[in-house]
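Here, each number is a calculation from the coordinates, and none is a lab measurement. Please read all numbers here as calculations on a predicted model, not as lab measurements. Cβ atoms are built from the backbone, for glycine too; each structure is taken alone.
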Structure 1
Amino acid sequence: MSENASIESVLQETRTFPPPSTFSAQANIGSEEEYQELWQRAKDDPAGFWGDMAQNLSWFQPYESVMDGDMPNTKWFTGGKINVSYNCLDRHLETDRRNKAAIIWEGETGETRVLRYQDLHREVCKFANVLKGLGVETGDRITLYMPMIPELTIAMLACCRIGAVHSIIFGGFSADAVADRNNDAQAKLVITADGGWRRGKEIPLKAAVDASLEKSPSVENVVVVRRTGGDVDMVPDRDHWYHDLMQGASADCDAVELDAEHPLFILYTSGSTGKPKGVLHTSAGYLLGTTMTSKWVFDLKEDDTYWCTADIGWITGHSYITYGPLSNGASVVMYEGAPNWPDEGRFWEIVEKYQVSIFYTAPTAIRAFIKWGDQWPEKYDLSSLRLLGTVGEPINPEAWMWYHQVIGQERCPIVDTWWQTETGGIMISPLPGVTPTKPGSCARPLPGVVPDIVTEAGESLDANQGGLLVMTQPWPHMLRTLYGDHDRFLETYFSTIDGCYFAGDGARRDDDGYIWVMGRVDDVINVSGHRLSTMEVESALVAHDKVAEAAVVGFPHEIKGEGICCFVTLKGDDGTDELKKELIQHVREQIGALATPDQIRFAASVPKTRSGKIMRRLLRDIAAGRESTQDTTTLEDYTVLAKLRAEEE
């Protein structure tokens, strides 16, 4: 890419959907004027703006300064003392929320539990005392490797109550992946369960922990929650049953007064090398960001029942199941299992059962819903829904339209949110009471977020030119470092464009100022000197009525430089040569000859992370016919790669 080259945008989408006037009338931000005033003030006077927003939190000691230093070394709310657990629990006990449902939990096997705010507070205090009794001190790192059960949230809030730093590992990673993360964080204690349920099968979590501890010398104790009742080995003096420890624990435990910049958690995210990155977030800034974005984007009201379908093992679950919603005093649905167990109607059954009003899920899940058929959501009453959201990757317009029509029944605003593990919270999103939405666009930056789209030389691009999506101004909930590797932090996020955070994504801004994220920059294909976004080719493929999902990558081409290889999952039809020709012609008609696929490969599924993101870098290796040396610790199903390679041979 030359210094001033841009990414060519070929996706054309002109449909717009204004927010319903009834929604705008009651929205937390209800007018364009209010949005513009907030955004401009946050841009011009970030210290004044975030200082005012920080009044939405409860402080033990006022901060002396809102922000100090330039990006990437900005510190927030220095001198202030705060506790995240206190903000998510204690302050609600002084209001009517003490008897309000905090967590509404449903296990995959059908059992349910409801924890009111006072119940959750009691359990968190007891477990915080358990941790202290096991020698955990402020600053110690604690690994959580658990299923989606209330004890996971209890453990998170207990850690931050005493100032321990949690590192949550999705309950499906291998023992080696757990060991790697234990060792990087020098974890002192592991909290796990005997197992968890996924599509009717027991996931043996304790067995994986046992194997990991053969390579994790820093771990001194293991706490085990009984979930499935399966047989597990309990090592004397190291392993402890959760219920035994909790039985005699005191429910009195004051929240520790912590510095605003005290580390809250480490969350490992995959890298392009074999070593995962330990993203570190701190207390006050992160909590403020998730609190305010939850309020703005999800328009939270006291009577809402809110459901984010992510796993807490990912940043979406940290920010928008636990910290953001609970800080706002919301009622949060938490579901343990798979969306298609025992059948493909499980999510919609839960929406009807608990009268869910806000539903937040991933584009990859939406495409699965489409593949399964409209008959499943049509079996259930979804009239309680008032707001829909998407997260994880750009959503293609046709999937957006299905979500709007079938799930939202053409009355629910959709907030298509762009953000990352590293940003901590939502950065770009429609505001449901303000923003006319465009299928496939995450719309405009939230207050406090100042993005730009630039060339590799750092020059701002005009409308409808694709380039690098960067942040030009610090924000409170940004990562502070990569744990134990600050040089890698600087190199990864701040070395590409001087003075800016580079997200790794390409994007364009349209004539209305809406941002269209075009996918990871390393997913851009250079076809005969034209830099094309793979997301736009994928969107064209998924617009075909026989295609459920598509993943597009480049591969070496002796004439074009790079060719276009499309991995396509069908809704049910068998893949034929005739259908390949039809799809190639369909892309030509949708985009133009420039984007004509060189290869169409039918696949039952494509490699994804356990949070649902397609791992295109692995597909690039397959398309190029080479072995992969990339980090695969976040891969959901290793057999998918083997099947694709077998088909290649």
Structure 2
Amino acid sequence: MKRHLNKSLVYFLIYFALLVYFETGLRVFTQDTGFTVMPYVFSLWFAILLTGITLLFKHTVRALIVLTLLMVLLFGSQVYYYLFFNTFYILYSLFRAQQVAQSYWREILVLIQENLQVLFFYFLPLILLLVGRKKIPTASVQWKKAVIVLGVAVLGYGLTAGSILIRDKDDPVYDATVYHPEAVASIREIGVLNSLGVDLFRMTNEAFGNTNAVRPPVDVDPDPDPDPDPTVFNYNKLDIPFESLIANAPNATIKAMHEYFSQRTPTKQNAKTGMFEGYNLILLTAESFSRFAVREDITPTLYKMVHEGFYVPNFYNPIWGVSTSDGEYVQFTSLIPKPGVWSMAESYVNDMGFVLGHQLKNLGYSTYAFHDHYCTYYKRDQSHPNLGYDFKAVGCGLTYTHQWPQSDLDMMKETVPMFINDEKFHVYFMTVSGHPNYTWRGNMMATKNRDLVKDLPYTEYVQGYLATQIELDRALEYLMDELEKAGKLDKTLFVLSADHYPYYLKSDQLQELNNGVAVDRTFELYRSSVIMYNSAMEPETILKPMSSMDILPTVSNLMGLEFDSRLMMGTDIFSPTDPVVIFLDRSFITPAGRYNAKTKEFTPNPGVTVSPQYVEQMIQRNAAKFYYSQKFLENDYYKLISASLGN
């Protein structure tokens, strides 16, 4: 018996050492993930669990090697995913990895090649186990002992998890375990295996209809209006019968939602309300677009549209958990994406009647959405028709040119004839020419425009990035020329923002573009450019901070649409209500200053003084936006509101 116990102890020590090694490596390679205690505490219980599982097999050494291989693949892939997307993947994305590999296989190979040290680090223990496997003691199947070991693991894990659940609700470990805000915070606080375990528990809960695993915030967001005088301008709101909805709510969650949205103060209409009423609208989400792509020398059309429309130097484009798809979701809905799923794809079964596609379609506009990549990617063939668009992409209406990435200019040439003769149109473009990687051989758009950037004072990879953005510039130039020929340019509003920052550029490459100054990764990494442009308008500078979440309410106001601003987490940038830029890690920017959620520090803007309660109030208000955005998606809230209005 003692001999068997000693063998079991050997397996436990191996597993524990492996988990500590893997967790530590992940934190070193991902830099800002940080070192905390709980991942190593949970590693203890997972090591015991893996030991118990191993004892269930006849060939325990083989079981050890197989389980080690699975951990190598899990931890190693998380590191590579982080190096690419600046976040970790979730189970939902893991189950759909084929789509990611389909589009990114070239970039994945380059990433591995450029970071071979990660591959070596994670495979080294596996190689050592294979070389020394004959020295590892083999234990025969011990069912009773395995059950005891597994019981110890479950008990220890349960006690540890229980100790977390009695912590203060603002404790980051409690937040990561119960609220599960996003993958980076979760893995930082509770480790890789436990984070995926929490994710699995949440997904299982939702499969059985329990969507209330997260805690509602203590505070609701009243959005106080700094100018309460209702006589000058009306409010952007609908006559939603909230009192009746609250009285007849089917459950506590729906009731809380009605109460929350009814208590928010709608934003006021203003001098810009209806400025572009009746105009055509062209909305674009531009792949990896950034402020660095806006240059008078090589992207003159982008430069003109950014600076001669509503120029917003403090525009931010936060990245969310599902990069491009979440970027689209935020722009379309003015809601924060739900963690753990592909929110845009999930929304295809919901009523999306209040987004621009449906709003303008109901006013007699023809509505189209185009994407020069596969139509099924991110399930856009389901989500985008549900947004009110006639959707066409490669494989469902658009030509595949056998280029990677495909040309945005070619997309414009193919699609403009489909709508330009319509009386009124709203068109959405999701571009792809700016897609990484940015090598001359690996990116056909970079190669195509190479001669236009080869003399710029940057490394080749940075030149490659700028070359891809030239293709977007040419696409916009062509689009504007065709609209002018048709006599429709002056009656068209253009709105463009990025899906995310160019995350495939490394820090030193971003520094090149930033005139040699290092780019702050908490805030400035996400500062971008936005286009809100009409060829006949007078240029105007807007100094307020703005984000992609503000696009829907801002454009709805400019177009003179009837909408309810209380249902949007963003703000019409022209209203007197202060906007707030919210980031995935809960950092935020307001006109008063910046809050860094990692350091818990608020830095007021020069000359600004805030009350001691200001930061905590903003934290609570933003927490409410995260929570009720999630509930909005889960409970098909537009459908409830639409029904209450008799639509």
Worksheet, complete the sentence: Comparing relative contact order in percent (Cα under 8 Å, 6 or more apart) across structures 1, 2, the largest value goes to 2
Practice prompt. Identify the structure, out of 1, 2, from whose coordinates Cα Rg over 2.2 N^0.38 Å was calculated to give 1.02.
Written response: 2
Fill in: Given 4.5 for distance in nm of label points 7 Å out along Cα→Cβ at positions 76 and 604, calculated: source structure among 1, 2
1
Worksheet, complete the sentence: With FRET efficiency 1/(1 + (r/R0)^6) of positions 236 and 420 (r between Cβ atoms, R0 = 30 Å, to 0.05) computed for every candidate in 1, 2, 0.45 is reproduced by structure 2
Response to the item:
Working back from -14500 (helix-only ellipticity at 222 nm (-39500 (n - 2.57) for each DSSP H run of 4 or more, over all residues; to 500), computed), options 1, 2, answer is structure 2
Worksheet, complete the sentence: Value 16.9, calculated as Kirkwood radius over Cα pairs in Å, for residues 388-555 alone from one of 1, 2, is from structure 1
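Suppose volume of the Cα convex hull per residue in Å³, for residues 532-595 alone works out to 98; of 1, 2, which structure was it derived from?
2
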